[in-house]
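Undergrad: As structure tokens, here come the structures.
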Structure P
Amino acid sequence: MNQKRVVFALKILLWLGSLAPAAYLVSGIFTGSLGVNPVEKLTRWTGMTALILLFVSLAVTPVRRLSGWNPIIRLRRPLGLFAFFYASAHFTIWFAFDMVFDLTYMGADILERRFITVGMAALVVMLPLALTSTRWSIRRLGKKWTVLHRGAYLAGVLGVVHYFWLVKADTRLPWLFAVILTGLLVFRLPQLQRRKRDPRRETPREQDATPQAG
């Protein structure tokens, strides 16, 4: 099986896996199987899925460099865009059901509750990454695109902090995400140092980002 077919098969699996949580939640809405508090379950599942997909997208480059299999980089853009999709759904559910579409109430909640503040900051950071996920944006922005898309790591940090402050008591899962993110950041440090010393930088197509053209 050639590389194009392998990548195509992986993309199919990625789409199926990424859409599975959405399909489960939509089915649960119509069948009434989301439990006694469906809004809470919708909020929790969309937020968790967004964070997982964001981390998987950040792990693509380490996997590529450790394995030497470059075509895997083509999975990074859809992973990042799915992460943004679920983060947007997470926000929409909160805005619709908790804030009842009240902008004033929403603004007050963002200012008063710190986990809402950092969660909103993470979504704001991810927005320009999603909007500039096209090949046209890569060509147009050049090196600025690379700098912008390093914001994916900032979004990851904010997402983990949001999770920590949300759960308060049982922090085992947030700690797991924090350890994974630390590993991803440590892996990136040698590459960042080499780029500072070497004027021949990687092209934007090869850089770490959340939504990445590929």
Structure Q
Amino acid sequence: MRKNILISLFFLLGTLVSSMSFAGSQAEEPLSNSVKAMMQRSISDKAVPKLMFATPEEGHAWLDEMSQRLKKRIPDDVYREDLLRTVHYEATRAGLDPQMVLGLIQVESGFKKYALSSVGARGFMQVMPFWARSIGAGDHNLFLLRTNLRYGCTILRHYIDIEHGDLYRALGRYNGSLGQPQYPNLILGAWRKNWNYAPKSI
């Protein structure tokens, strides 16, 4: 009986652990008024997400390819397409590679909308709640798809700017592990292995 109880407890613990993300935590740093204003403008933009390609055909080809790769993780066709359109839009408007952002989401949350890390980071891109107070609004729900991706891409762009375009160091800042190679290598590895994309010539 006691053995069965222990087994049940271990199983429950394993279930809880698997439902949480173990991303690092971005450090809350004071922002200059100009940087804060710029980030606030980015967060408040209400534009509807859309694919940012030179032609509709290029956009459809990208969406079809990425959708096939993501299908096992997100079976729902409508939601999967909405996620991909939002990733592409938010990444592009922030000057980020959408495929790199997909790699980051894979590592940070495993594409789990309600992922919650041990330090409180939330959602697909594991955004820390202090960002809502700093550059958004306290009532912003960081588990919402568009809100989470808007914050995540804006924050990563901010870190890239701080690091003068050095993505490797910016990823370290994003994870709260600046100077340590493990996290940036995980993101770059996931990007190259699972999300690297070269458009087919038409």
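Undergrad: If you rank structures P, Q by distance in nm of label points 7 Å out along Cα→Cβ at positions 151 and 175, which sits at the top with the largest value?
TA: Numbers: P: 3.3; Q: 2.1.
The maximum falls on structure P.
Undergrad: Using the calculated result -18000 for helix-only ellipticity at 222 nm (-39500 (n - 2.57) for each DSSP H run of 4 or more, over all residues; to 500), pick out the matching structure from P, Q.
TA: For helix-only ellipticity at 222 nm (-39500 (n - 2.57) for each DSSP H run of 4 or more, over all residues; to 500), the value -18000 is produced by structure Q.
Undergrad: For structures P, Q, calculate mean count of other Cβ atoms within 10 Å over residues 63-70 and state which one comes out highest.
TA: On the way: P: 11.4; Q: 15.9.
Largest value of mean count of other Cβ atoms within 10 Å over residues 63-70: Q.
Undergrad: Can you tell which of P, Q yields 17.9, 66 when Rg and Dmax of the Cα atoms in Å is derived from it? Each step should come with its number before you reach the end.
TA: Details: P: 18.2, 58; Q: 17.9, 66.
Going through each structure in turn, the value belongs to Q.
Every read-out reported here was derived from the displayed coordinates using simple, explicitly stated rules and does not represent laboratory data. Quick caveat: nothing in here was measured; it's all calculated off a predicted structure. Cβ atoms are built from the backbone, for glycine too; each structure is taken alone.
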